[in-house]
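Take a look at the structures below.
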Structure I
Amino acid sequence: MLHVGLDLSRKRIDVCLIGSEGEVVGEFAVPADADGLRGLVCRVGPVRVRAVIESMSGARFVHDALEQLGREVLIADAQKVKGLAPLACKTDRIDARVLAVLSLRDLIPAIWLPDPRVRAEREQARFRMHLVKHRSMLKQRIHSVLINWGKPCPVSDLFGVEGRRLLDELQVPDCGAARSTPA
């Protein structure tokens, strides 16, 4: 089995390949995109591989892309890796080597990653919460502008049918002027 340590940065993925006897087979970098990962799989060849990447932004992309290309991929808990291998000199290349060595020794503190369907549902829920938060902030801002300009809200729902009709009829200064309080 070939143990592959991956360290992801903005522009590249540092890769360290270690054989089953502990020998370093190769160290190089590939672009941090789908083409770079396909090139990595081609370069490694058809051998059995266990790839390891630390949990960070982009780790799920690397995990999913390599799994789709038929490779075993683990995501390591970054804090636990730091506890297992505290280093004075820390570079991306060294991090990749540490992950490969931990894989060789079966010491990967792997995290559980839900399947893509569950992750998509969670992302959809997070995005909906984000939109609801922004909608609430905008509604609060409208109420604030009305209060600042002395326009009380006589209806129970300012954003219902009657409230929108009231907003259409109100005379308030344009947006730039509404930011400051009246003199």
Structure II
Amino acid sequence: MTRHKKEPLRELKPEEKDWLERISRSKSEPAVHVIRAKAILAVSRGIGYQAAALEAGQKSGDSVSRVVARFNEEGLLALQPRHGGGPKVKYSAEERERVLREARRTPTSAIDGTNTWSLSTLQSVLRKAQDGLPEISTERIWVILQEAGFRWQKARTWCETGQVARKRKRGVVTVIDPAATQKKN
């Protein structure tokens, strides 16, 4: 005896059906897109969720029912997987930029209590600032700096990779390597 479908698949629009058929036959699309497209197409032909799951290469009809419910709401966006686990992103792009802006600023001993940045001094300055981040940890600062291309130097300070101070006749000049990001990867 089969269970009653809580949320049956809505009628597919012709352009949705065309896209689902293309995606289901694609060799270059991500596998999750192909599997979900095959499952939705199978359900649209009248096949049950469990049989559609087996036809698409899945084990459970429950996953197909969730994809169908999401497809009814979002359309083709339901093929795209959502955040799949791990901690949620805690700091936005603006907050990351705030950390980088502070790290790029030259500290003053009168205001910041140091002449070079360390993770703990950067943390204390970010926590005390009006527009700062009161809960940021040194580990999070380290990750943000590493992702932005900063490295800890022998001079006991953080420096951006690809930037170097060169001594010239006119004085000290900062030279920037435009290919530094390609060299890091």
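From which structure (I, II) was distance in nm of label points 7 Å out along Cα→Cβ at positions 127 and 143 calculated, if the value obtained is 1.8? Let's see the in-between values first.
Details: I: 2.9; II: 1.8.
Among I, II, the structure yielding 1.8 for distance in nm of label points 7 Å out along Cα→Cβ at positions 127 and 143 is II.
State the single structure among I, II that was used to calculate Rg/Rh (Cα atoms, Kirkwood Rh), giving 1.25. Before the final figure, lay out the partial values.
Numbers: I: 1.31; II: 1.25.
Working through the options, I get structure II.
Here distance in nm of label points 7 Å out along Cα→Cβ at positions 79 and 95 has been calculated and equals 1.7, so which of I, II was it run on? Working shown, then result.
Details: I: 1.7; II: 3.4.
Traced to structure I.
Once relative contact order in percent (Cα under 8 Å, 6 or more apart) is calculated for every structure in I, II, which label goes with the largest value?
When relative contact order in percent (Cα under 8 Å, 6 or more apart) is calculated for I, II, structure I comes out on top.
For which of I, II does semi-axes √(5λ) of the Cα gyration tensor in Å, for residues 15-110 alone, calculated from the coordinates, equal 20, 15, 13? Walk me through the numbers on the way to the answer.
Numbers: I: 20, 15, 13; II: 43, 14, 11.
The read-out was computed on structure I.
Matching task: 15.6 is the computed value of mean count of other Cβ atoms within 10 Å over residues 63-70. Pick the structure from I, II.
I
Given structures I, II, which gives the highest value for distance in nm of label points 7 Å out along Cα→Cβ at positions 151 and 167? It would help to have the intermediate numbers written out before the result.
Values: I: 1.0; II: 2.2.
The structure with the largest value is II.
Every number in this text was worked out from the coordinates using simple rules, so none of it is lab data. Fair warning: this is a prediction, and the values are worked out from it, not measured in the lab. Cβ atoms are built from the backbone, for glycine too; each structure is taken alone.
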